[in-house]
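What follows is calculated from the coordinates using simple rules that are stated; it is not laboratory data. Note that this is a predicted model, so its numbers are computed, not measured. Cβ atoms are built from the backbone, for glycine too; each structure is taken alone.
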Structure P
Amino acid sequence: MSERVTRLRALVRQAGAQRSAGMSTSREPDEVVAELDDLTVWFPTPAGMVRAVDGVSLQVRRGETLGLVGESGSGKSTTGLALLRLVDPTSGGVRVAGQDVTRWSRRRLRALRRRVAMVFQDPHASLDPRRTIGASIAEPLIVHRLTDRGAARRHRVEELLDMVGLRRDLADRHPHELSGGQRQRVGIARALAGEPDLIVLDEPIASLDLSVQAQIMNLLRRLQRELGLTYLFIAHDLAAVEHMSDRMAVMYLGRIVESGTPAQIWREPAHPYTAALLSAVPVADPRIERQRRRIILSGDIPSPVDPPAGCRFRTRCPQARPDCASTDPVLAEVGPEHRAACLFAGDAVRAMRTP
């Protein structure tokens with residue numbers, strides 16, 4: 001392992017001791033790095049309150065990748081933004097290292113923004129076009145006072161460029177001079193600059209070509225192995241989430257409807273919505289693809305201003321029954337570490353798959 005990798009790993013491990021605001025720095029194997037407890041995020045509009053996130057609870061454990069997947073408008077990105085307090089929760093708890101940060105002042109949030117970093121979907125929009133690449137990467141170093149000025153800061157920026165597979169001379173370029181994949185690598189380097197415990201990856205490959213997507217995912221996995229990073233990986237691509245994640249959570253209309261390991265969800269989905277999403281994922285083998293049964297959902301996602309009573313998925317579910325209109329299902333265990341919010345979990349999916 002190179003000297004640079006060894007040094008960066010040591011910086012990540014030691015970062016907790018340097019952090020302010022009294023945040024816990026324990027390193028237990030099953031430590032919960034971040035936790036959302038019945039989180040709601042509502043936005044006022046002329047039509048009414050948009051329930052972007054409506055009662056989401058999840059935990060992100062140290063060293064793992066938690067994948068958050070769902071259609072556009074399901075509330076995935078808002079959940080990630082609330083974790084960093086880039087949007088304010090309406091109610092519920094947001095805990096980082098065991099501390100509820102929902103009422104922290106802007107000054108105290110500086111400690112949170114070092115501990116939890118974010119890589120955004122659009123690498124072009126997330127970089128200041130007037131700044132050089134080196135200046136963008138150095139910004140967290142300046143804000144959190146991690147290096148001295150001059151040669152030390154330049155050296156740190158060059159280390160980070162090395163880590164994400166970019167040439168050092170790109171530090172003097174501007175974002176428009178780089179490709180989309182290179183810009184996303186810059187975004188990852190900037191997120192690493194603060195030695196974070198958790199990185200929220202908000203659709204980090206959505207705007208990239210297929211071959212570049214694979215390169216970025218491989219880069220993220222390598223960095224996680226070498227630096228012991230923890231990820232919240234947000235995407236609408238089920239195959240990418242399955243490839244990246246240790247655990248998955250499926251969102252629909254502001255709520256988590258199923259959670260479990262990728263193997264559990266891919267082999268035995270318990271919620272009809274998850275089964276429908278999986279049926280739309282293409283299979284490379286044409287013989288298997290021809291034999292697969294597609295689950296076609298009718299209608300569009302209901303408005304988050306006025307979600308359906310009872311089960312929110314019932315208006316599109318092929319197996320909806322009268323009880324679904326009167327009872328709002330909660331996440332219930334259907335197997336070890338596998339939960340689903342469906343009154344007829346498993347049975348409904350089997351009925352959908354039966355010709």
Structure Q
Amino acid sequence: MAQTVAVHVLTYNSRPFLEPCLAGLNAQTRRPDRLLFIDCASHDGTVPWLRRAASRHGGLDLLLLPQNRGYAGGHNEGLRQLASDFVLLLNPDVRLHPTYLEETLAAFNRHPRAGAVTGKLWRGDDTLKPLAGPILDSTGMIMTRSQRHLDRGAGERDRGQFDREEEVFGVSGAAAVYRRTMLEDLEVGGEILDEAFFAYREDADLAWRARLMGWSAIYAPTATAVHRRRIRPGNRRQVPALINRHSVKNRFLLRLKNQTPSNFRRTWLAGTLRDFSVIGYVLLREWSSVPGLLEVVVRLRETHGKRRIIMARRRATDWDVDRWFGEPASLDLRS
């Protein structure tokens with residue numbers, strides 16, 4: 001039976017990137033069976049552009065939400081609209097190279113227990129052309145002992161050091177291809193992506209939950225794309241205050257939901273030191289993120305309920321999960 005694949009592009013004031021993003025999709029050697037653009041109440045000309053594109057592009061569907069539901073809420077609405085064997089959740093500031101879908105689907109066939117596949121992402125400029133080097137943006141997600149989730153190889157010049165197909169902790173939400181059966185397996189309370197996160201770290205939450213349920217993630221270097229990443233560990237002061245607030249909140253929600261006693265015992269020192277660093281920074285220098293800390297408290301009961309569901313369904317051993325938490329030698333925290 002032929003496998004079907006859908007592409008969901010989530011937009012919010014994304015007008016500058018729409019042409020190159022759609023051009024990359026139109027150039028795919030494996031054309032998507034469904035192409036859906038989900039807009040979260042943009043006000044920069046994105047919606048009129050999408051309407052014109054849909055009128056010219058017979059296979060392009062639109063889902064125009066009346067308010068900004070964030071990455072999690074927007075994609076959840078899209079996942080409820082379309083069913084397919086695989087789905088690519090794509091940021092509009094990504095331009096796929098022509099074989100991205102073909103290569104990621106081939107990786108799924110080679111790894112039948114994989115629930116997620118990502119390709120090699122390079123950093124790009126405002127026109128979604130790769131920066132000279134090229135410079136790596138992501139070759140899969142890594143987790144550190146301090147409970148940070150980072151993009152492997154981010155900021156490094158691509159010298160072929162990540163040219164081997166291999167298993168990774170998880171995949172970046174910028175260009176993530178998921179197996180539909182895994183997403184359905186990970187659903188909690190009617191949500192695949194946790195809408196309490198709104199924006200930032202939802203991909204890490206999904207990856208950790210997938211690990212707990214026994215799913216794997218694969219990095220396929222022959223699938224390539226360019227990403228204009230605007231939020232990086234080293235540019236916090238240039239990031240909108242709302243995103244920083246969600247980042248602080250979601251650091252704690254991520255662990256309250258997913259961290260096992262074994263993982264806490266192995267990582268408590270590094271994680272606690274990082275917690276104090278984050279809280280101290282917020283209280284001393286970033287007061288706009290204080291509501292994020294307060295929201296963690298407000299959501300404790302709700303988060304505990306989600307945790308109970310996840311842990312009751314957990315299938316992976318402690319080792320299956322804990323082995324992914326480390327400090328790779330190539331990790332560049334300045335990127």
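The table below gives the values:
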{"quantity": "Structure (P, Q) behind the derived value 1.12 of Cα Rg over 2.2 N^0.38 Å, for residues 163-306 alone", "calculated": "Q"}
{"quantity": "FRET efficiency 1/(1 + (r/R0)^6) of positions 147 and 251 (r between Cβ atoms, R0 = 41 Å, to 0.05) - structure with the largest value, from P, Q", "calculated": "Q"}
{"quantity": "Which entry (P, Q) yields the derived value 11.0 for mean count of other Cβ atoms within 10 Å over residues 51-58", "calculated": "Q"}
{"quantity": "Which entry (P, Q) yields the derived value 29, 55, 16, 0 for P(r) over Cα pairs in 20 Å bins from 0, in percent", "calculated": "P"}
